[in-house]
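Pasting the structures in now, so scroll down.
Read-outs throughout are calculated quantities, based only on the coordinates presented, and are distinct from any laboratory measurement. All values reported here derive from a predicted model rather than from experimental measurement. Cβ atoms are built from the backbone, for glycine too; each structure is taken alone.
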Structure 1
Amino acid sequence: MAVYTANANEVPLEKSGRGFSKYLIKATEHGATSVMIRHWGPDTDIPVHSHPFNEMFYVLDGEIEIGGVTYTAGACIFVEKGTEYGPTYAPKGGTVLRYAEGRST
């Protein structure tokens, strides 16, 4: 067991697959957990997909649209592993805290 900490103000913003991310906790091995702040712009267009791990999004600001449902600041979305979801858009831009449990590296 361990305790991991990070300060978002001290973590660099990195270009990620679709937008930019601040990795607060980055998986260093297969099956480890990642926690990140994900910044999505209006050009975000993520097709329907699934992951072999549980995933959670907490909307910090802006709007995120997943599968035709719009989520605003304060919304928490939990996606169980193996569940297809999407498409995902952020027509006005948005920021989410993303927890990816046991993601692959």
Structure 2
Amino acid sequence: MSNDDQHRQIANGQDLYELLIEVRHKDKIADPEGSTINKALAALGFDNVNKVSVGKAIRIKLTAANDDDALAQAEKMCQRLLSNPVLEDYKITILRDNAYA
């Protein structure tokens, strides 16, 4: 068993998961911070930037029985707290091999 496998295995048959949750404005919702950054980049000479979207990146470590369980828990977190479903969309990714470490 590798060192990484030992770190991931938790008591009671649960594994440790690291999740990245990206929350951003829905396409039809105004993003004033993104617009301001887009204008500032153009003023600095970055004329090739067409659109900037500003959101949140949330990293969570949790224990779960399997991938589906980890994703289901994260989905509930997004629905109940981490995002506003009226204004925002989110994407959940299970990080593997210490991505974004």
Quiz prompt | For 2.9 (distance in nm of label points 7 Å out along Cα→Cβ at positions 43 and 91, calculated) the corresponding structure among 1, 2 | solution = 2
Exercise. Match the computed value -8500 of helix-only ellipticity at 222 nm (-39500 (n - 2.57) for each DSSP H run of 4 or more, over all residues; to 500) to one of the structures 1, 2, and report its label.
Key: 2
Practice problem: Check the numbers for relative contact order in percent (Cα under 8 Å, 6 or more apart) across 1, 2 and tell me which is largest. | Solution: 2
Quiz item: Thinking of 1, 2, which structure, once mean projected area of the Cα convex hull in nm² is computed, gives back 8.6?
Solution: 2
